[in-house]
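Some structures are shown below for you to check.
What follows draws every value from the coordinates through simple rules; no lab data is involved. In this text the structure is predicted, and so the values were computed from the model without any measurement. Cβ atoms are built from the backbone, for glycine too; each structure is taken alone.
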Structure P
Amino acid sequence: MKKTIVGNKYAMALFQLAIEKNETEKIENDLRVVKEVFETTSELYSLLNTPNISLGQKKKVISDSFSGLSEYVQNTLMMLIDRHRVEHILPMISAFIDLNYDRKGIAQATVESVRPLTEEEVAVLSSEFAKKVDKNKLEIVNVVNTDLLGGLKIRIKNRIFDGSLKGKLNRLERNLIGNQL
């Protein structure tokens, strides 16, 4: 998810409010619901970006769609609609989740492997690599990539740990070519 300055500012404001009200987990869960709805219902973005529909109608759609969620989440969505910043909703949610993860000492990781990892392998990777990035735990998403040939490729934020066979072969090739010059 691409981050935006506007999304980051709204996320920070909502996060500070969530901490004050001791509702970080509830708000994160509510934002995950909003994210899922926006990602699975592409028509919602179109509707909220249509100039022919009044702000009142757009806000009614949001209040009807997310009536069971926290008032803070609903108010944040309403502000983004009022200010014609609908495109910043998903980046704001992503930034909020990142802030809450940082607070809890959790990092998100993508692990590429040639086969699906078992729960035990995921747990071992989480504990070992969490230490390397000064976190308590990793939330791992496993992506199967048969191009790796073997081994693992792990991405944690902007760090990549490439222990794949393909990566090792590429490094060996660069070293061999470099020695020929």
Structure Q
Amino acid sequence: MSITHRPLPWLILAAGALGLEGAALYFQYVMSLDPCVLCVYQRTAVLGILLSLLIGMSAPSRLPVRAIGYLGWGAGALWGLYLALKQSGLQLGFIPPSLSCDVNAKFPAWLKLDQWLPSVFQPTGYCEEIQWQFFGLSMPQWVAIVMALYLAILVAMLVGDFRSSRSRRHAF
């Protein structure tokens, strides 16, 4: 059986996404860093990855469940990568300040996260401001790296899933 058909890899990746959400709240409430609207949207992308991984973990041996998990995971990671690169561009001056982000979050009417859970999804900072760095990289640059890793792991799992299904077909 392929590793993609077991719940443990899905659980480990979901724990990583949960850790990212916890880190965001640590930065906000312990280190007093104000999240901007792009930060809040990146949290939403990570939440999408987390939920998709939990779906995949719920029945990884079933292809439709894995497919839903893969699709949500990929969409969340691509969206998170886009947002992180946009914020990095603003911080590094590659994107002009006139194209900066909004002050308020603009969630769809059916998903008003900033109103339902403002302590997590209400932006209070500015996208261009670099409030934290580690090894010379700002937070959105680290998020871009993490999102690229999630995408690379997704590709590896898809390849493994494809190979495993191909070898099962040839076994008969």
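With relative contact order in percent (Cα under 8 Å, 6 or more apart) coming out at 28, pick the structure among P, Q it was computed from.
So the calculation was done on Q.
Tell me which structure, out of P, Q, gives -19500 once helix-only ellipticity at 222 nm (-39500 (n - 2.57) for each DSSP H run of 4 or more, over all residues; to 500) is calculated.
P
Out of P, Q, which structure matches 2.2 when distance in nm of label points 7 Å out along Cα→Cβ at positions 33 and 81 is calculated?
Label of the source structure: Q.
Kindly point out which one of P, Q the value 0.5 was derived from, the read-out being distance in nm of label points 7 Å out along Cα→Cβ at positions 105 and 121.
Computing distance in nm of label points 7 Å out along Cα→Cβ at positions 105 and 121 on every structure in P, Q gives 0.5 only for Q.
Given 18.2 as the derived value for mean count of other Cβ atoms within 10 Å over residues 65-72, which of the supplied structures P, Q does it correspond to?
Label of the source structure: Q.
Suppose FRET efficiency 1/(1 + (r/R0)^6) of positions 49 and 145 (r between Cβ atoms, R0 = 25 Å, to 0.05) works out to 0.95; of P, Q, which structure was it derived from?
Here the read-out was taken from Q.
Quick check for you: by distance in nm of label points 7 Å out along Cα→Cβ at positions 25 and 89, which of P, Q is greatest?
Checked P, Q; max of distance in nm of label points 7 Å out along Cα→Cβ at positions 25 and 89 sits with Q.
Supply the structure label, taken from P, Q, corresponding to semi-axes √(5λ) of the Cα gyration tensor in Å with the calculated value 39, 20, 15.
P
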